[in-house]
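Following this line, the structures themselves.
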Structure P
Amino acid sequence: MGDEVDNQTLYNCTVLVVGREPLLGLNRSEILTVITRIVEEDKTLKTRDFLRDCIYQEPPPYVLVWWEKLAWIIVFVSMVIVATFGNAVVIWIVLG
């Protein structure tokens, strides 16, 4: 973990693992020492994986822009309307 991680992200992710009390008044190098001890003591590697995912968050693979979302909403709503109308016609024919 180098200096490419900003202090606020480092602090927030560490607080999620150890809580706020042990970190009060610690500087960056002391927080890194706490993280190192916790990761070394964890035999299941869950803490290491959690910290990695928290600190180095990846953006979602693909996020639609507003007009693409709107296009898909229109397509889906029209499909639901056509299906509902079609089912109503079938019910009307069967019952009528």
Structure Q
Amino acid sequence: MNKNWFLEDEDDIFTGTPKSKYFDVARQATKEIVEDEFDKFLERVAVMELLLSEEKGEDFDINKILNRYILENSEKVEKIKKGLYLELTGDIICRLDS
């Protein structure tokens, strides 16, 4: 059986969504681990923002660009978000096991 984890039923109480599983794990993990993983995630976002805005003028509005992209590519964005939730969940779980 080949399950597509990005299409799972959001109402399935046994599996849940990547987002719901992330929050389940984050609530059970120690505050320090969750804060550390969140900080690492924000660092990656900061780097991506810097790369995107490099060599742009002072009037460059990254939020305007991001909002437009979200509107034009909402399905792609949702897939990536689900993948990031899975990645963050996995990072926290790996830290719990060590």
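Quick note: the coordinates plus some simple rules give every number you see, no bench work behind them. Just so it is clear, the model here is predicted, and its values are computed rather than measured. Cβ atoms are built from the backbone, for glycine too; each structure is taken alone.
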**Fill in**
Computing Cα Rg over 2.2 N^0.38 Å for each of P, Q, the value 2.08 comes from structure P
**Of the structures P, Q, the one that 26 was derived from, the read-out being relative contact order in percent (Cα under 8 Å, 6 or more apart)** = P
**Complete:** When distance in nm of label points 7 Å out along Cα→Cβ at positions 17 and 57 is calculated for structures P, Q, the one with the largest value is Q
